[in-house]
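Structures given as structure tokens follow.
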Structure I
Amino acid sequence: MKKKYAFVVCLLSLQQVRVAAQSKQESPKGELHGNFQTDVQYYFRDKAIDPTGEFFPRERLLAAGFANFIYTQGNFSAGLRYENYQNNLLGLPEGYRGEGIPFRFIRFEKDGLDVTVGNYYEQFGSGMIFRSFEERGLGLDNAMDGLRLRYKPAKGFYLKGVIGRQRLYFTKAEGIVRGMDAEINLNEALPGMENSAWLVSLGASFVSKFQRAADPVLNLPENVGASGGRFTLQRGGFGWNTEFVWKINDPSFDNGFIYRHGSGFLSTLTYATKGLSIMATVKRIENMSFRSDRNASLIDAQINFLPPTTKLHTYTLPALYPNAVQPNGEMGFQIDLSYTFKKGTALGGKYGTTIAINYSDISSIDRQFLGKRPIYSTVNPGEIIDCTWTGTKGFVSNPFQRGSITYFKDLNIEIRKTINRSLKTTFTYYNFVYNQEVLEKGVTDAEIIQRGYQKLVFIHAFVLETLYKIRPGHSIRTELQGMFTRQDRGDWLMALAEYSVSPHWFVALQNSWNYGNPNPAERLHYTLGSVGYTLNTTRFQLNYGRQMRGIFCVGGICRVVPPSNGITLTVTSNF
């Protein structure tokens, strides 16, 4: 903590020096900007949703908040973020307890060179071998702490270099991360391509981690490297992005400490013209968990980000069954089509009609498991007491063959229609196939293959959303949702009404009813009321009601949300 507060003193000292320099020569005026947020929740004991009290906190009032401060003056900028968890809200990682300044930086740009010292976020390509980022709703923050260089040596050439350690709550992960990235835009770099109809860029990356090893049984690699290449082609409405990455053997908790290499392939074709857009993506991931701590799990110490090939659903009931990317291996594709029927046509009507169709299919990769390694007794030398894949290569795989296990399938059809100047509607149908054992419970492919069958959840759902403008500044939005399945928690219905008075007030009431739960005691209503007020750049929101248990995901990264009942106050502000 002393070092962090010393950093603040250093910032103030630097500012005094720059202010003194202004008396001798003109310099740009400095500006201070930032934002603030706090979430406070008071919990009530609710035996209906938590019969044993497993999720009821010992401390009834919990809070989490942060404040960012960023100062800029010309080519110079510096900032810090203060965070406070007293104690952390239910569902977020336990590591967030206490308070401190886990993020602070100084940055300077001149003559094509961009230098950042301290904390920073960065990404190479799609992020499959390196992405340092924050997703506050998940409690994920793997900010780097060290040095970052960006340099543009010539027109069309872009270089990046990073070194440091990753944030792990209020400490740092054990391993050291180092990386380089280079990208060339041929249309900028080559004079003959300045006016070409084709836009072409190429990129390459290399990332390595170093972590000491002292395992008494396994000879673990202390240096693990990953490399990748990518290209982008564009012409008019056509686009093609492809990236391939490779990682050497990296035994870790995630893969059961096997010595097989890792790889990732992601390719996306897009086409867009007036009224029509098409996107097709294919992806294959094999053994691509990449962490700066080989023993970490969940969302801790992740060096890379594996992009999902599924649509992110935000409506309450469909969001109960999200896809979670499987870093040890998955193979799939996604097709997204959107078409707008013109105004005045039979299907377009007076205001036009848009239909969007999305389909995703994610499965296991082909795996042919190799022989297991024997585990010998420490009491009776020579006696085999068990067998494991740990310490072996684990499996071999045909990269062009899909596995036999279904992880996730999603077909959704959305119809957006403006009825008149006051009424807009959106209707969406969903069809899911959901492997709950894999996506939520962590059951492995080997267990399912050995068992000989897989347990899947089959889901149909619909959402009807309407937005009605009563008069200028006054509107009411409604949602009617239904979700039907014979597995898991059974059938659901949900209704929501939200009244807004722009630009200041809104009030909302929603109720989700699990009327088809196989257990009569769990056929519960989850009612939630909300009221919000916005004044300039400050927003206040008060919620009261039940939160259902489930999985909350952002970008294919998920965390478990426990059931809760309480009052929540959220305050956000920007300056």
Structure II
Amino acid sequence: MKFLTCLLVASFFSLELLAQTDTRYTLAFPNAVHHEAQVTATFSGIKAPVLEARMARSSPGRYALHEFAKNVYTVKAEDSKGNQLKITRPNPHQWNVSGHDGTVKITYTLFGDRTDGTYASIDETHAHLNAPATFMYAQGFEQKPSFIKFELPAEKNWTIATQLKPENQPNTYSAPNFQYLMDSPVKIADMMWREWQVQDKGKTKTIRFALHHNGTAAEFDKYVEETRKIVKEGQAAFGELPDFDFGNYTFIGCYMSHAAGDGMEHRNSTILTSPRPLKTSASDNLGTVSHEFVHAWNVERIRPKNLEPFNFADANMSDALWFAEGVTNYLDDLLLCRTGALSQEDYAKTIGNSLNYFLLLPGKNSYSPVEMSIQAPFVDAARSVDPTNRLNTYVSYYNYGDVLGLALDLMLRSRYNTSLDAYMQLLWQTYGKPEKPYDLPELEQALAQLTKNEAFASEFFQKHVYGHVLPDFNDLLREAGFELRAAKPGEASLGYAPLSFSGNRATLQTGTILDSPLYKAGVENEDVLLKLAGKTLKSDQDLKSLLKKHKPGDTIELEFEQRGQRKTAKITLIENPAVEVVAIEKTGKPLTDKAKQLRNGWLSPKS
């Protein structure tokens, strides 16, 4: 989220003087075993005759509606003297309180049982709190400070991790305004802590890591060492670290078996959750660490205008998520390669995986990254029960921006002797550091400034950002000494066809991809493939064995069941569409000095 440093300083300079017009929260956990917290919110200095108290409907870093009010109940209100006040409900996420004396104390029970970056989770091991899912807020208090006190169970060795400002009272924190409060997650648990200082252009900045996990201190130390490398490479890529408010940035991790895999960026912290322990999956979890730390620049400070200010009462839509999220997706793996967490060979596989997804889906042929970005309220952890046709109409803005970031970086390196690093540094100095939100024309102008070529910048945006013309990934990768090629040449395939095998039934788990063999045969989601070339499909191995007996272009008969009706169709097999990216020298071709130099400049450490 965006907050001007001067606003923070001014707000905290005299918090106690503003105490008569603040919000004060108390959170206790007497029934944690059943996932409940008891919350008290006291609003003072109310001017309006009716206090409009609300729960958020959306959350920073998410773009869909999540309706956090559904987990709030037993709501009561009283005035400063303890008199019960009348509550009316104008809508599902609002409580109107009338008859007050300038103060309203609201108490409620919060239920939370999902450990990720969006919701709340409360049990006997922790309180894992995303602010919009936790704190009721009031109209008219947007610029008022908030104070939050946590009443911790005396028998537990719990500590508190948050980007909120610690106050002098025990377990008490504050936020200068509503936006900062809503952007500040809180983790309370028996955590391991590590802390280190980073020198950054004459300033000392503190990085902290608080982790709730069942692993050893040695595992955590090794993981923190890898995180330190990511911080250094991020600092080098953008030219400097942000000036974190209060001088700190905190990685807040929960790697427990009941956690969902997630990461969520915040201004001075990030939430990292995974069911995978460090003992077996440290390298997998590092990708989220890298992604969310890149967000400290890109999204939190280099920020699209149409996400400012964040609207907690509605879904949030932006045309720039391909850049804000997708280019961040590109940079996170690049940083891991530069730290050595990914070898160059593994990084090539990562690029191949991204291109596999992107090139497989037909949505890229119809819609631009801008149009994919504005779909976020429908896809970003959004809930719906009716099926969609996104398999044929959508490509994730994460993936779209990822492969565009790759293409742009290689274009800049091969044609203009510069890089995406330099582009991000320019955007940081122009928009991020002064916290001036950008729009897409300004991204284009910055690209023209970097390359000194307005025609190139215009063409890139018209073709690849506003349009859906594909970059030539083959030529671009070849410039860096890599080859994009078929992963399984000559292998016969039905195309993308995830099947679930049970008994003698092979059930299709998704729809079919436009123009694939199954699509042309009229096969759809939940259809059962009974026989292929006269053979019953009992297992995935049966399917593989059958396809090995054929080659692309062969026409065979398919017998399938669709909504109770038995059908037959002729299908023509295609070559397996999977691709891979490999170093050119592994194909038997020579790596030129020019390609080697470009590759080293691209993938070698910068810190």
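Only the coordinates and a few stated rules stand behind these numbers; no lab work does. Note that the coordinates shown come from a computational prediction; the quantities given were computed from them, not determined experimentally. Cβ atoms are built from the backbone, for glycine too; each structure is taken alone.
Side notes on the structure shown:
- When log10 I(q)/I(0) by the Debye sum over Cα atoms at q = 0.07, 0.13 Å⁻¹ is computed across structures I, II, the figure -0.50, -1.40 traces back to II.
- In terms of distance in nm of label points 7 Å out along Cα→Cβ at positions 92 and 412, the structure with the greatest value among I, II is II.
- If Cα extents along the principal axes in Å, for residues 332-475 alone is computed and equals 47, 36, 30, the structure in I, II: II
- Identity of the structure behind 16.8 (criterion: mean count of other Cβ atoms within 10 Å over residues 36-43, calculated), options I, II: I
- Value -8500, calculated as helix-only ellipticity at 222 nm (-39500 (n - 2.57) for each DSSP H run of 4 or more, over all residues; to 500), assigned to which of I, II: II
- Taking mean count of other Cβ atoms within 10 Å over residues 316-323 as the criterion, the highest value among I, II goes to II.
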